[in-house]
Structures are given as C-alpha cells and as structure tokens.
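Just below sit the structures, each encoded as structure tokens.
Computed from the coordinates by the stated procedures, all read-outs in this text should not be read as laboratory data. Keep in mind the model is a prediction, meaning the values are calculated, not measured. Cβ atoms are built from the backbone, for glycine too; each structure is taken alone.
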Structure P
Amino acid sequence: MNILFFLTPKSEVEFVYNDDTISSVMEILEKSTYTAIPVISRTGQYRGSVSEGDILWAVKNDYNFDETGFSKVHLSKITKKIKYSPVKVDEKVDNMIDRVINQNFVPVIDDDEVFIGIVKRKDVLQYYIGQAKKEV
C-alpha cells in the first residue's frame, strides 16, 4: 500500500509559513481549532510543526511582552518541543505507522523536501478498523 492512499493534500491542510508572526499563527490556530499544524517555507519545504504549547511556552519563557509584541516575532524564532517527523511520499506505509501512532498527523514531503500534505492518524485508524471488521 502507498502513503498516497492516506494523503490529505496540501490544498486541504491548514499550515503556516516559518516567517509568519506569532500573532498570525495564533489566529490560524484559533480559527482552525487544531492544536498543531505544519510549518513550511515560502518555497514549500517542510520546516516542522508548531503547537499551541510551543507558542505558549515561547511567550512565557523567551518573550516577555504583551499581545502587541506577537506581531513582531516570527515563528522561526519559536523552539518546538515536539518534532513532527515527515515521511517521503514514496516510503512504505509500514515506515509511517510508528509516526502516526505518536503524532496526530504525519507530514508528507517529496524528494526536494517540499510539503505536499499530511496523513491523519484518524484516517489510518479508520482504515485499519474497517479492515479488522471485514475479517470478523
């Protein structure tokens, strides 16, 4: 089975750019209701993911300022506590399973490390539960 079977394409994924400000990232997180989203460069390369907790702890520990300061600090300055490791689009699904167990989503990149979408834990679980039900 191919990873593309589970792929949610980039066009359907909420993501932010690594040079976005904290303020804009907070707005996107609030509107989407996700707790973590992928971070890409302006040229499309996957740069990691950012969570609500990453922003919270950066504000508390690294940036002692009020809300107006959020529009001055870029996301690339935030240290991420959890690394959402990507998979290459041509990897086998078996190589992705360990990541999907430990991550809400697995970023998918091409050979140039360009972000092309995500695989959601929910979609993988639904597939395997469906397969298990067929066997019963």
Structure Q
Amino acid sequence: MTVPGGGLNAIPCISAEDVGEITAQVALRDDLNGYRLKLTGPEAFTFPEAAKRISSISGKNIKHAAIPLIVVNIISFLLIPFTPFLRFLYKSLKMLNNFPPDLAESVPDEHEKLRKLFDYVPVSLESETMRRMERGLL
C-alpha cells in the first residue's frame, strides 16, 4: 500500500454501496428537508491501520510505504504546462494528509446518526476485504 504523504491521519471511510443505499432512501423520503448529513462508515482509519487490518484478514503481508509529498509537489509543479490536473491531485493529497483529527474522532457519532435515520447494513472494511478476496481482487 503506497500512500503519497503517508496517510498517517485517520480519515472517515464509507463504501460506495452505503452511499448509494443512503442516497436512494433520501430520495424516497420527504422528512429530511434542511438536514445536513455527514456520510461515514463506522470507523476512521489511518492507512497503516487499514493495511494492518487487511493483512490480518487476508493473510497477505501488506506493507505501508509513504511517498513524501514533496516529490508529488515537485512533479506536479513541473508538469503544470502539460497537465494541470496533477497540481489539483497534489493539493487534494495535501488536504487528505491533514484531515482534522476532531472530525475523525466524531466518526462513530456521525455513523450512529446515519444508522438511526436509515435502514441499511454498512459495509465494513472486513466484509469488503473478504468480498475482494472471494473475487480474486486481493
């Protein structure tokens, strides 16, 4: 698992299936006017934590390796005339690596709100890892 910047700050994670299920339920309801929802899974992970958990589930040794953001910064700056997208990618990675810890700490509470408002079974890191192993993707 190679992560630009290291990914040492915990970030909220949610599966695409969960987002789709919640969105479908929101579209069918008329009691959520004015609600602002933070979509998140049950936990926030750092990339090293995620690699360790995936390794323990899959039995494969997944190593976490950090690419210094300075490398991405220099390359993106040099390539601005040819592809400005890399600059936006660098800025996104910089934001991701500086995710606010207080937001990551509130993930369990935000997830609990979602579970009370919507009827769905969230996809966990464990279940997604198992699904990918069954399909030969991991």
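Which structure, out of P, Q, was helix-only ellipticity at 222 nm (-39500 (n - 2.57) for each DSSP H run of 4 or more, over all residues; to 500) calculated from, if the result is -10500? All intermediate terms of the calculation are to be shown ahead of the outcome.
Working: P: -10500; Q: -15500.
Source structure: P.
Identify which of structures P, Q gives the largest calculated value of FRET efficiency 1/(1 + (r/R0)^6) of positions 21 and 101 (r between Cβ atoms, R0 = 30 Å, to 0.05).
Details: P: 0.35; Q: 0.60.
Between P, Q, the highest calculated value is found for Q.
When distance in nm of label points 7 Å out along Cα→Cβ at positions 29 and 53 is calculated for each of the structures P, Q, the largest result comes from Q.
Kindly point out which one of P, Q the value 30 was derived from, the read-out being relative contact order in percent (Cα under 8 Å, 6 or more apart).
Details: P: 30; Q: 41.
This value belongs to structure P.
Among candidates P, Q, the computation of mean count of other Cβ atoms within 10 Å over residues 5-12 that gave 18.5 used structure Q. Determine which structure produced the value 3.6 for distance in nm of label points 7 Å out along Cα→Cβ at positions 77 and 117, calculated from the coordinates; the candidates are P, Q. Considering all the candidates, the number was obtained from P.
Tell me which structure, out of P, Q, gives 1.24 once Cα Rg over 2.2 N^0.38 Å is calculated. Source structure: Q.
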